[in-house]
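> Each structure below is given as structure tokens.
Where a number appears in this text, it was derived from the coordinates with a stated rule and is not lab data. Owing to the predicted nature of the structure, the values given are computational and were not obtained by experimental measurement. Cβ atoms are built from the backbone, for glycine too; each structure is taken alone.
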Structure P
Amino acid sequence: MEVIHKIGRRKTAVARVYVASGKGNITINKKDMAAYFPTAPLQYKVNQPLTMTNNEGNFDITVNVYGGGATGQAEAIRLALSRAMCEVDAENRSILKPEGLLTRDPRMVERKKFGQKKARKKYQFSKR
């Protein structure tokens with residue numbers, strides 16, 4: 001099997017995932033996944049496409065991710081892995097699609113407007 005390369009995005013995080021056949025090692029930015037994402041919910045998010053398609057331990061996964069925070073990066077990796085699992089086997093699409101793992105979440109931070117404190121918050125109004 002050749003290496004499958006997919007990209008996932010979430011907020012400002014961009015993840016490039018390289019999937020090759022192997023023993024199930026997941027390396028994120030040259031670190032082990034447990035070292036990069038120490039909390040269980042983030043590890044669960046990254047592993048979700050693999051567990052749903054029964055592919056844990058079948059592939060060696062290398063990830064380059066930058067931008068955003070920890071949750072955004074984990075969800076970007078999840079999207080890229082879901083796309084890769086669909087390329088591995090077309091039947092995986094019917095498993096991942098109903099769970100919403102193939103949908104790119106379009107929500108981004110709203111820009112700050114001039115004359116205001118933040119995107120929607122205004123400066124305090126003084127009548128007198």
Structure Q
Amino acid sequence: MRLGYTILYVENVALSVGFYEQAFALERKFVHESGDFAEMNTGQTALAFSSRRLMVELGKNPQKADAAAPCFEIALVTDDVPTALKRAIAAGARLVQSPQDMPWGQTVAYVADPDGFLVELCTPVGAQP
């Protein structure tokens with residue numbers, strides 16, 4: 001098996017796609033004509049968005065994300081965390097944690113996207129700051 005995609009339940013799929021394009025330089029892979037589902041190219045595993053409205057129609061009870069009390073995070077790997085952080089904030093992300101050097105060799109920062117999802121910006125594991 002392999003991880004195919006992660007889906008974030010968002011209020012507005014088009015706005016989320018636009019934000020992730022601007023904030024993290026991700027490219028859209030697929031946007032359904034209904035506007036209720038989209039995928040972004042992120043390498044082998046896609047990042048997808050589904051409207052919360054669609055999930056309710058499908059009998060689910062999606063909850064809003066809360067970066068202050070996350071149940072998971074998205075990690076985007078970059079060689080330059082400070083530059084990635086500046087770009088994300090300029091696009092409307094909210095700073096959660098400034099870059100910090102971790103004992104295992106990563107530099108890590110956190111932002112919240114407009115829907116409240118926690119996004120980690122980090123260097124590759126084992127990379128020296």
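> Quick check: -9500 is what I get for helix-only ellipticity at 222 nm (-39500 (n - 2.57) for each DSSP H run of 4 or more, over all residues; to 500), calculated from one of P, Q. Which structure matches?
P
> When relative contact order in percent (Cα under 8 Å, 6 or more apart) is calculated for each of the structures P, Q, which structure yields the highest value?
P
> Matching task: 4.9 is the computed value of distance in nm of label points 7 Å out along Cα→Cβ at positions 20 and 116. Pick the structure from P, Q.
P
> Identify the structure, out of P, Q, from whose coordinates Kirkwood radius over Cα pairs in Å was calculated to give 15.2. Please list the in-between numbers first.
On the way: P: 15.9; Q: 15.2.
Comparing all candidates, it corresponds to Q.
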